[in-house]
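Please go over the structures that come below.
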Structure 1
Amino acid sequence: MMTLREGMHMIYDSLLFIGMAIVYFTETIILTLIPRRYRAKSIKGEIALITGGASGIGKLIAIKLAKLGAHVIIWDINKNDPRKQADVICRYFNIKMLVKTLF
């Protein structure tokens, strides 16, 4: 048999679940009705410093930010790869980039 404390705990958990479900359902409805252009910030013309941007995830982030119109700065410890990456992005998007290596 359930004690009073267990029963109160179960009621509390149920009410918390219902409350959170209402909050998330309302958030979903509101975000669905607001156009995307009002929800996202434009980074066109902003400066983005990508550390480790010569390869891997940094490379993908540099490409994505360049597509969105940001001024991309690639900073990496490897001397050759960042320049190659910058050349590829510059040719593809017809933009200028700054590349800085640590060594």
Structure 2
Amino acid sequence: MEIEITQDKENPLLKRREVKFNLTYEGTTPAREEVKSKISAMLDSDPKLTVVDRIMPEYGKTSAKGYVKVYEDEESLAIEPDYMIERNKTKGEPKSEAKEGGGSE
């Protein structure tokens, strides 16, 4: 798997870096966890503060385009929606409990 960064933009208002990249790979599209660890190493950032927003495979090719957000601290990370944080948890981290109420019987 190879990652080529195409755009790296600072967003001081939200205290994050917004990175767009091209991804080439063999076989199936890599999991968010793999991409997150590799891009965190490339950008010298904390994987806990890195959010893989999307990986969009190109039809019929072994390449994809992606978008990652790297936050400065955990306070800034709080702006991310809960579902996106859940998607980006590693396998070792426990999932949050389902919210109570709202169910119909």
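Read the figures in this text as sums done on the coordinates, not as results from a lab. Fair warning: this is a prediction, and the values are worked out from it, not measured in the lab. Cβ atoms are built from the backbone, for glycine too; each structure is taken alone.
Just checking, which of 1, 2 has the largest value of relative contact order in percent (Cα under 8 Å, 6 or more apart)?
Between 1, 2, the highest calculated value is found for 2.
By the measure mean projected area of the Cα convex hull in nm², for residues 39-86 alone, tell me the structure among 1, 2 with the highest figure.
Answer by largest value of mean projected area of the Cα convex hull in nm², for residues 39-86 alone: 2.
If helix-only ellipticity at 222 nm (-39500 (n - 2.57) for each DSSP H run of 4 or more, over all residues; to 500) is computed to be -18500, which of 1, 2 is the source?
Label of the originating structure: 1.
Assuming 49, 20, 9 is semi-axes √(5λ) of the Cα gyration tensor in Å as calculated from a single structure, say which of 1, 2 it is. Structure of origin is 1.
Which structure, out of 1, 2, was distance in nm of label points 7 Å out along Cα→Cβ at positions 55 and 71 derived from, given a value of 2.9? Of the options listed, only 1 reproduces it. Between structures 1, 2, the calculation of mean count of other Cβ atoms within 10 Å over residues 23-30 yields its largest number for 2.
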